[in-house]
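The data blocks that follow each hold one structure.
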Structure 1
Amino acid sequence: MKKVTSIKEMQKIIKDFQREGRSIGLIPTMGYLHEGHLTLAKKARLENDIVVMSVFVNPLQFGEEEDLATYPRDLERDMELAAEVKVDYLFHPTAEEMYPQMQEITMNVGARTERLCGASRPGHFDGVVVVVSKLFNIIQPERAYFGKKDAQQFAVIDLLVKNFNFPIELVAVDTVRESDGLAKSSRNVHLTAGERKEATVLFASLQAAEAIITEGEKNPSRIIDVMKTMLNEKTSGEIDYVEILSYPELQPIEEVGGVIIIALAVKFSKARLIDNIIITA
């Protein structure tokens, strides 16, 4: 595996492979890799001739009071893990390389961002679509791989690809979880021992919601109330949101039916965790 830090070098490498007719798969990440990222890479390895993983903590998607400075980083470990799953190139540009000057042309996401993380993190998805667009233009992959844990992000990027005609197939991969159900996340390292135990309630509340729906409940408000009660009684975290929406449109629904997402976000002392399930009801 080779590490590349220069955009121009990365573009030259890609052009050489394109001339040879070789397919390219991209896994965009912010690093501090865990099993979820590696699962994406393994799938990309099966489906492409060349696999590129980007490791870039994108400053544009962090708000003023968010955890850009404390976001976990460990490039040496990332390189070792990426090499183990046979990533060919690890693209690791600096912020100065990606943004050599202020972004004079910006992007604004309207649809699919009014709720969930888009509501509580204004401007976040504007930063996401900028960096993803830059990565798509630099790497020019046939396929790009994302985890379903960031389901709103996937819905937004799906719209980006359709609206801007990127010739890219988006591949959504199931959320990878710990044995107790907690969704794997780079932010989990910021949980205290007590919070780590409590965090299992997030997935448990999603499972409870699915069970209630299976039993016939169609009222989203009643299902949400059950989830909030579980989270308030069994965790010390502060609920950011609990919502049931259509997917991928991410619009409110009056009655459960069709493809829906049940999603939540909970703030612990030093970590904000998100999780979701997508079901057909």
Structure 2
Amino acid sequence: MLLGSDFTWPLWADAADVRFEAPDATPEQAVVTAVAQPALLGFRPAQPNGKAMLICGGGGYVALMAGREGVQVAQWLTGLGYYAFVLLHRFPDAVNGPSAPLDDATQALHLIQSSDLAPRGVGVLGLSSGGHLAASLFAEYPVEWPRRSRACRPDVAIIGYAPISTNAKGRQIVPDKPPLPPVEKQALYDRLQPDAQLLPSPPPAFIVYADNDPVVPVENAFRLRQAWRDAGGACELHVFTDAPHGFALDTKDKPVSVWPRLCEAWLKQVGF
């Protein structure tokens, strides 16, 4: 199975079709550079708690950190009793158009919710661009995009160092920031601004960022928290003073390394 997963669910075709940066890399360090046919990689817990998590890794919508922000996250979550599903989604480009990542994430959520693996609920965890994608699952779907799949929104959200809206035209924090290539990627960020499009009464959210992130300004965290509150939802926000972008689970030498334990306590508190 791909990347040491227990099972693979293709999203739209009969089989997954992905390309890796280094085919001999360990599953924990794998990087996906192309996705022709998207898929979900399923990881089974030893002691299932009746719940599942959809994992959306980062990579700037031009790659996927499938190891550090996917497999490693799945290993952590299965240890807590969750079925963990790593999403290998298509990228927004001239072939797939801007809507492909959101279509794939929505279909992935639908497949998990339609299975018998998580009768007690399904959450989503997204990091970096995957956090933007995860947050978009709680926002209004663009009316001009043909919707390929429908799913109930997740029951909880865990979002880390995600470019929520500062990549969108007119909302940048970085002065004179040029459009992001390819044009479909910039179109995705322009059209999907979760803090401005959040639907009412979102479920509980856990948000974690670095105050000195050189890639994703921490303002994204504050925008998302305010939007969550304005929509009637509850969220817990942690901002660490000093951490690199993409700190994930394996930044061991800084205080940010405690965030998974804080998240575990939060999951217990909200009953998920």
Structure 3
Amino acid sequence: MTEPTVSAHRQIWRENGLSEGIRVVPEETALAMSYGASTHAVMMGTPQDLEDFAVGFSLTEGIIDNVDGIESLEVVPQDEGIELRMWLSGTEAARQSERRRHIAGPTGCGLCGIDSIAEAMRPVALVGTGITVTPAQIMTAMQALYPLQKLNTLTRAVHAAAFWDPEKGILECREDVGRHNALDKLAGALARNRIDGASGAVLLTSRVSVEMVQKTAVIGASLIVSVSAPTALAIRMAERAGITLCAIARSDGFEIFTYPNRVKTDDAAIHVA
């Protein structure tokens, strides 16, 4: 199986001169999602946690309703990539045959298999009541995420998506060169381990685009916290999904864009910036 990292030779320029050395970089390979005898999508991603990726992608793209919709899953190395070969149950297989696509996507493409504006802007799942947290809990959760990013510690070139439970801490963390892939891997890990997405929050190290909100809604999490900023469409989608969106989470705080009622702050301390 392809390793997730490679040691690359490099020349290093600094003000004090030129030197040589080795840098660990993430691998990027073609990952083909196939259902039955047909390829649905080809993604570029990190060859790690591939079973989670296959399940999560299938869930967040609406190909299956739950993990039991996949009857079998096989990771099949190919000459130029890796095929994630799945066989679906009867209902899901019939539905998949109607929306089959043959496409190739860039790293972490979030709209693979979409051929219309209406489908790209499909109604988002509505999350439930979800969790209530304090600012201190959010800050603690984000601080706990960094030590878990083992691949990024080595390469400084991948994204992470994690699931945090207020009572248990971070339960799962997945990484990939593609931010959508990392979130799909997380969705697959939660589904395979039968972890209820409504019990916690999704933590991200990337910007929050609309697809990230859509995938989080499928997971069922009521809270997203990210180190980077959201797009305007992501904010609107979070409003529609009932998701609390916290972003630009840094060492000195964060910003709440939707449903601030889930973050219990001292109202008296709030002022207009």
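Descriptive notes on the structure:
- Structure from which 29, 22, 21 was derived, Cα extents along the principal axes in Å, for residues 156-227 alone, options 1, 2, 3: 3
- Rg/Rh (Cα atoms, Kirkwood Rh) - highest-scoring structure of 1, 2, 3: 3
- Comparing FRET efficiency 1/(1 + (r/R0)^6) of positions 20 and 60 (r between Cβ atoms, R0 = 41 Å, to 0.05) across structures 1, 2, 3, the highest figure comes from 2.
No value in this document is a laboratory result; all are computed from the given coordinates. Quantities reported herein were computed from a predicted structural model and do not represent experimental measurements. Cβ atoms are built from the backbone, for glycine too; each structure is taken alone.
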